[in-house]
Structure I
Amino acid sequence: MKPSLRFLLVIIIFMSLAHTSLAGSGITGAEFLRINPEARIVGMGETYAAIDSTANAAFTNPAALANNEQRNISATHIVWFGGVQDETLYYQQPLSANWGMGAGLTYLHMDAMAARDDAGVLTGTSYRATDTALSLGIGKKLAQTFMVGSNFKVIQSKLADKKAQSYAVDAGILWKDIMGKLAAGAVVQNIGTKIKFDQESDPLPLALRTGIIYSPLEERNLLLACDAESYLKDGKINIHAGLEYWLTSFFALRAGYKTNTIADLDTISGISAGIGINI
């Protein structure tokens, strides 16, 4: 067995043991860190631990920052229910043949809300709530097929005149075979300090994720992906599966399924789908 693959298996085993020893129910803060900012990956059921070609590598797996040979920029606008909106901007570029870096900004905001006093009476004023995360990451190729990376984040939440701040790091590894048909990855996200409002503090949503991708066709226009993900405070492991098929060189179909919503909603809620246009 190659040293790089052996090391990847060791990390996967370690992450499984960490889940067993640390998992438990509880409340986490900065929940916006769970939102995936890339339409391609969301369409594929949020399978990204082993994806090595994404402009949002500073979010997905920082090890992939070492794999790109050109500059990339990604901008996303997401509209949620209740006037909640999420804006992201990611940039990455190669530093050398073996090094790459990336930076990102996530800004979650919502419409102004009417303020009330302790008795629930409207005061005639309003307030806003926002969440922001700034990230800076770096990746390195240790071998032609093996990469590692790390990402540092500054997280800030505001509610009216109150503000809370936290710091976190992500760490990831990525391996792919020499033919480019098979890849595996692992990433730990949001290892950091608690985020605190006044006297209340909550841990960040610490996540462990491993994944594998496979391209079975000679044309490499079909990609199959599967991830296992666990947010430790949730106390459960979620499975994500997805596929991407390029009908032509400029048009792709995507579909996926994830299990993290079906316990609270229904089976249908786990389905995702999307298209891609390459110009």
Structure II
Amino acid sequence: MSLRGLAGLSEKSILVGKHTIVYLEGGRGESILLLHGFGADKDNWNLFSKYLTKKYHVITPDLPGFGESSKIWSDQYTIAAQVERLHEFVKKIGLKKFHLVGNSMGGLIAGVYAATNPDEIQTLGLLDPAGVAGREPNQFSRELEKGSNPLIVESVSEYDKLLDFTFFKPPFMPAPLKSYFAEIAVQRKDFYKKVFIEATPGNQLEAVMARIRAKTLILWGDNDRVLSVSSAQVLQEGIRNSKVIILKDCGHMPMLERPEETARHYLEFIS
């Protein structure tokens, strides 16, 4: 059985403005909306969702510009534009009040969404989110200064470097599957460069964190090379009703690297 099947998720799609948004949905109960990070897609949440769909209704979209959702070169992919598209998506699928979770760029989008649409959000989950100004140089910022972006794969042979950069201990992936993902990443590299420039995380989450009213879980891998774990304290001090959990020996995507542990912390938080 596929990971989607094990998680009880099935694929759907819907037109939101000019964009076709492809998403996974499954389970019953209160709704949880999960947002992936830059260069990732809806399937990043399958291992995590497996622990949620027994008690909750889970939706994981491919954000516009990523996964199987449409990629329109003439459109802008700023955080504000993505928040607006997400709001239209939420209205179109009929969500009124829901739990919102995001990782990396998805965490930034989730945080800005919660700040601008506070009445819709039951709780907020921020897993290694972008959008906090760097207090100290880290490996990612140093690579960017050298003109290299570790999150964009220029050739199939670089895909292992991406995995090593984003995980503390990369999960096992069969060679044919890894090759498939690598080829897709290379095919999309030019579009991802455009999106990366337009999204420019900067301090966009930090700028709105005081407006977040929802109870918030801030969960971070202590070995995140992309976004410094020091940002967790900045968000804890800036979001009134927040709790921080740091996962030891974990990288940038805890829901993929440590799905069961991450889900346990999350379910304890929202229950």
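Computed from the coordinates by the stated procedures, all read-outs in this text should not be read as laboratory data. What you see is a predicted model, and the numbers here were worked out from it, not measured in a lab. Cβ atoms are built from the backbone, for glycine too; each structure is taken alone.
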When mean count of other Cβ atoms within 10 Å over residues 48-55 is compared over structures I, II, which one is greatest? I
Which of I, II yields -3000 for helix-only ellipticity at 222 nm (-39500 (n - 2.57) for each DSSP H run of 4 or more, over all residues; to 500), as computed? I
Kindly point out which one of I, II the value 1.00 was derived from, the read-out being FRET efficiency 1/(1 + (r/R0)^6) of positions 56 and 72 (r between Cβ atoms, R0 = 30 Å, to 0.05). I
When distance in nm of label points 7 Å out along Cα→Cβ at positions 32 and 88 is compared over structures I, II, which one is greatest? II
If Cα extents along the principal axes in Å is computed to be 67, 40, 40, which of I, II is the source? I
